[in-house]
Structures are given as C-alpha cells and as structure tokens.
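Listed after this line are the structures, all set down as structure tokens.
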Structure I
Amino acid sequence: MDRILINGGNPLKGDVRINGAKNSALKLMAASLLCDEPLTLTNMPDLADTRFMAQLLKHLGVEVSRQNGSSMVLHAKALAEPYAPYDLVRKMRATFNVLGPLLARRGRARVSLPGGCAIGARPVDLHLKALEAMGAQIELDEGYALAKAPKGLHGAMINFPFVSVGATEHAMLAAVLARGETVLENAAREPEIADLAACLNAMGARVEGGGSARIIITGVDHLNSATHRVVPDRIEAGTYALAVAATGGDVCIKNCDPAHLGALWDRMRAIGVSVQLVDEQSVRIIQSDRRCQAADVETQAYPGFPTDLQAQFMAVVCRAEGASIIRETIFENRFMHAPELSRLGADITVHGREAVVHGVEVLHGAPVMATDLRASVSLVIAGLAAKGQTEVNRVYHLDRGFEGLERKLGALGADIKRVSGP
C-alpha cells in the first residue's frame, strides 16, 4: 500500500495551478445521463473519485472518454438497464445522484444507497423526499432505492428543512426534465451549485437562481449537447493556501476563483498570513513568520467557512501562538484527524463538536494514518511543518480529491515523495 514520506521544515515558494472542482465534476458527470447527446467537460480533474464515477456511468450505458488530458466527453446515447449496484456506489456518496437523472429520463431506477467517508451519518432522506414531491414512488428494499415515475416527474414546491448541497443538486438534476415549474427554497448556495446550473443551462435547461437560496427550474422536454468548463476547486486552492500558512513561504495560487474563499481569507488574515488578490483567477499567500497567531473558526454552509477546510486549518493552528477553538457544525464526526495530529505533538482536546487547540512551538514527525479525504491532507500539511520525517499511511484517501499532490508540493520546495510496499 502506498505511503507518503515528508521531511518537514521547507518553506513553500513558487506558483501552483488548481484543478477543476471534484465536488462539481461528479455531479456534472451525472448530468450526462439526462441527454442522448455528448456532454464535454473541460478543466476536469483526474481523481480516484472521477474515475469511479466514470465506471458507474459506463455500467449505465454512457460512453466516457478522456481527451487532451483535462477534457472528458460523456455520451449517454442509449442507456442500459437503470440499475446501480452496491459495488459501484459504495465508495462515495456522489454516485447516488444518478437516481434522479435516471428517473427523469427512464421513468424508473434501482440505485444502491451510498457509502463514502465516515465523517457523519449524512442521510439521503432529503434527496428522496424531493423526488417524491416531484411524483416519484420510492421504496427502500435491502439497501436499495427502488424508484419509479410511470407518468413522469412534475414540478413541485420543495422547501428544504436545512441546507443540503447533495439534495439541492439532486433535485436540480431531476427537475430539469420534469413537467412544469419546480421551486427549491432554502437551497444550498455553494459555487458548485451555480456551476451545475450553468452546465444544465448550456444543455438547454431553464434554471434560474443557481447559487442563491431560491432556485426556480422550468422543465423542458429534452436537453442538448454542450461543452462546459468545470469551476476551479476552491477546497484544493484553500488547502495549498493553508499549507503555506503552516510552513512559511510565498506562493501564487493560479486558476482559482478567490471570490469563493472569502471566509477562509478572513481567518487566514486573522492568524497573521498575508493574502493578496492578484486578479480574478489568482491569489498570493505570504507567511514570513514560522508561527502564526491563534484564531477561532466555526464551519458553516457557504458562504461561511467550509467544513472541507476545517482539518487543514486545525493543522495550521497546531503551531499557533495561543489557543484556538474550532467548532464543527456540519458533520458530527469530523475530528478524527485530531488524534493523528496529536501523534505529531499537537495539543488538541475534543469535546463533541468543539476542539480546543493549544499551539505548540514544534511538531515532530511520526507515522500517522489518514481517516478520510480532508483529514489525510491535514496530516500532510502538519508533516510539512514538523521537524523530522512524517509517514502518512492510507493515502488512497488523498487520491480521491487531490491530483498530483506530491508533484505540486515538490515543485514548491517540499521534501515529499510517495513510496509503495510495506
């Protein structure tokens, strides 16, 4: 099994280019099921998760091909049986979002309930209730959702009791081919939602308000071929920014959208890091001091501080001067990285959804084990800042969401490599 070895202490300097957003790309790939013409996605990341989604789509009859490295063409000309088995859904939750498109186009589907990272329950109740509001008949049987809409889907008023990115995206994917108008209230506002709306509109859908709390979708009879560029990955951009904060250095992050990370920039400036907006697609991060100042953070739905950057921020303030309080409001089990950071010498106390981090002057390299995608990269960041060698195990989690992590960090001056074997 692969491991990552890091000899810490090197400041990061140079330029790094951000890939397309994993969290957007997966739902855009699912959108290909809605149309019998090709969908071309550019700025596509090459990740374990996108490859796994491609396997599922191929099983469902979609022709998937890579072109010019960062482009993917998906052609669902003739769909196979609308059945998504457990083996092709279990690894990540985004695969469950094929249910709505299959139901909208074929009128029936059998999709396994999803798996994914163990960071919280994240039930799919809101997904199913939204589809039922549009006329779907759904039964749960032996771990599968059996859905049918013999008369097709119809528009509906859907008011989410709490903000859910996955449920918002799923409802959008189903509603674009439903009869009449669908209104989503208390919808998620993430940039990935706006990206999905833009792609669907390029395919001929009629979606208004994508990225706002109220989305209005007027159903159409069919969708067309389109080309769409995947929005830059704000979580990848934020991860590299926090890596600079942890190690010191001067890095320009390119091919990103700095406007998507306002809450992060606020917290980074609070801990003493210089954040300079270069233009609409790049930002420069400078950390001249080897230790930052402590600061509190609370995760919130967008535009608040992203839960997907909480672990990375914790890795930074492990060496801050003072105590930081980190509150996790999105997922109930997302501090699994804290014990592993403690193996490097961090002083972290967890009480439920709150972690108190007392900064220490020095972290020391040690063997650690990744528990989920974002936790794994937090251990890499801590290892970059630690003295001595850090060995990160279970790096297959990293491959789900970060393309070329060792290569990119190495180009910035980090002493990092991947090794195979025992």
Structure II
Amino acid sequence: MTASPASGAPGASAFDASALRGRYSAVRAATERLAAPLSAEDCVVQSMTDASPVKWHLGHTTWFFETLVLESVQANFAPFDPTFRVLFNSYYNTIGEQHPRPRRGLLTRPSLDRVYDYRRHVDRAIDAWIASSTPAAEALEVVELGLQHEQQHQELILSDVKHLLAQNPLRPAYREDLAKPAADAGADGATLCWHRFEEDLRALGHAGPGFHYDNEGPRHRQLVPAFELASRPVTQGEFAAFLEDGGYQQPAWWRSDGWALLRQRVWGAPDYWERRDGVWHVFTLAGLQPIENDAPVCHVSFYEADAYARWAGARLPTEAEWETAAAAAPIEGNFVEQEVLHPAPLASDEGRAAPARLFGDVWEWTASPYLAYPGFRAAAGALGEYNAKFMCNQMVLRGGSCASPREHLRATYRNFFPADARWQFSGLRLARDAA
C-alpha cells in the first residue's frame, strides 16, 4: 500500500480456495481495465507526493502477492526481478528498503510492458499454487487481504489519475464515454431532513464472519449520546452558498490549522472547482463540467468540511454516530461499477425513514481522529505495519465513494487521511446534538 490508509490485516474466516481463485482473477482484471484508457505517458507521471503513478500501482499490488504470498509458500521461490523488491515496496520497513515515495514518477524504467509482464508472471504462479495444492487457511487469508488491498489501489488509480489530468490546461477526460450521473427518482436535492437516534450503549466494530481489516475491531461497546444525522450528504449547491457567503474569507468558521493552510495554499473553493464566465465548474474524470447543485460536494478536506458544518449551524458526526446510523443500512449507491466516477444527483429526502446515500458517491469526513479501538493489538511482522502505525494525525472517513468497489465496503469500514487531504473523493454529512 501507499497513499491508501484504509488498510489492515484480515479477520479470521474460512475461504473456499476455488472461489478465491476466481475472485483473484476478477479483481486483478478490474485493475487493468481501469488502466486501459491511459497511455504509457499517463502511467509514468507523478503529479504530487501524495499520488503515485499508475505504473507504480500496477507493480506494487503485484509486489504484495509476490512478497507476502509466493515468497512464503513456494519451496523454490525466485523473484521475477530482485530489484522490484525495493522499487515497489511502499512502507514495509520489516521487509526492507523502499524507493522514496516522492520519486516514484522518475521510474521511467522498468517499462510499462515489463510491469505487465510482472503481473502475468505472478498471476500464473498464484493461480497454479491455489489450483494444485491445498493452501493453508492462513495463506489464503493473506491472498484475500491482497485483493482488498488491490481494490483500495483501484480507487487510488482513479483519484491519482484525476489529479494528474487536472494539471493539464487542456483538462483532458480520463474517459469520454462515462455514464451520465442518474438522479434518484424525484430528484430535487433541496429538502434536507434530520433523523434522530436515541442515546444507547452501542456495539461498534466488526463482528461475525467475513473479511474485515484489523482496525475495524475488536467489537466493543460505547455510549453514544442522542444525536441527529442529516438524511443526505451536503450538496455542491449548498457548498457554493458557503463560498458566496465568504466562507473562505471568515476565520471564525475555521480551525487554526485549517485557516493557516487555507492562507498558505490559497484555497478558495473545493479542489477541482474553478469559475468560468461567472459559473462554478468542476473538473471530473469526464472533463470539466458545471457543478450540479443537487450532487454531493466532493474533494474537500476535513478542515473545509468542518468549517462548512460550523457555518451551517451543525457539526460533523463522530464515527460512532455514523456507524450507528449505517449499521442496518443497505449498501446501495453510486459505486465504481456504475462507471459514473462522479457524485450523482440526490433525491428529495422528504419522508425517508432513515438517512440515505450512506454508501457510495463520497467518503464522509467524521469528527473522529483515527485511533485504535479498546483492546486492539497489531499483528506481528510485516502485516502489523499495514495499519497500526498510521494511528496518529489522521481523521476517519466512512461510507465509500463513486470510485469504490461496492463489495469492498461495509458499515464498519474505517478509512482515514490527514486533515488537509483533498484529492480523494471526500465530502461530508451534517450532524447535530439531539434537543
């Protein structure tokens, strides 16, 4: 992994080797489909330190399976290329050295074709190992972790490519054939409702079978005071009203660090927003488009989300509040499978029995710092580095986005990024104390 901090180690579960073999093929193919519209030039460039070239993502996700699976299970293991152990290592100090992250865009060699050869080599070896032996459950769990890890990098490929293309004055589209965002039935987006949740001692965190990252547990109880949660995310039109009211010029709405960053980086709107002929436009993976008032606002930092919430007379939810609301919610929404790759317009919320769009469209910032749950213990070895060492100076986001695979998400999933991160598909939903 690199810039995708929502990561961890697998929970104990049983795997069907044959099903996992098919899943491996499907996930690996999905990654290459995301890279297919790109040129070799697109795949080598790094637009900022937080982003990585697509070629590096393709190599690193393959490195994971070679280093953390094949090296452990093959009796006569030989690496495809010994230099790749350093080039495609992200942050695993236990494994060894890494090529400096800010310099990944300088790796013109190995070629993109060579990286695809690497993928084929490792894919054949993984498939043969699963098909011709009886793999131990522990090894299959690491394969499943690798697939979840690759799905995170699928989202990173889209966010990093978007940032890269946005640097081009031509504002080129990643794909010109993306599906148009379809509004929910009766979409108007104007009505915002509040849903009340009573005070209770809530059970939070993952429980039961199925994959989960280690940061989603242990399951524990927490007293959650009564609160109200907005029925939908904040929209682009609502955020535009914050801009027009001078929201980026009034320090009263901002935390100290956020105000300092705003002035240092000259923030005046969400990332990818620009005015053309007096109209706000936003750069998308389909190119530059006028903002859609009824679609969720996207690419805001925690500081911007928090400032908007204060301006709106509300606050951001804690992750305990968000999970309380999402625990029984269906995982429905706008995901990468819809091939929209942009937040879709929202429906009227009037009459809804529960908050809507808790999954998909935009990751929702919470007010919670990313910390360990009570009783958490990091795994030993390299997999222990996967997650625990990031439990500092990060804020939690929940719910997934329009670039997330649907099957990758669940109510207990904890994503996290630094408070100033904007290039991810991040938005917000309002909360407030119950009267």
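Of the structures labelled I, II, one was used to calculate distance in nm of label points 7 Å out along Cα→Cβ at positions 250 and 274, giving 2.9. Name it. Label of the originating structure: II.
Comparing Kirkwood radius over Cα pairs in Å, for residues 34-81 alone across structures I, II, the highest figure is found for II.
Work out which structure the value 65, 53, 41 belongs to, where Cα extents along the principal axes in Å was derived from one of I, II.
II
To test your reading of the models, identify which of I, II gives 2.0 for distance in nm of label points 7 Å out along Cα→Cβ at positions 162 and 258 when calculated. This value belongs to structure II.
Coordinate-derived values only; no laboratory data. Bear in mind the structure is a predicted one, so any value in this text is a computation, not a measurement. Cβ atoms are built from the backbone, for glycine too; each structure is taken alone.
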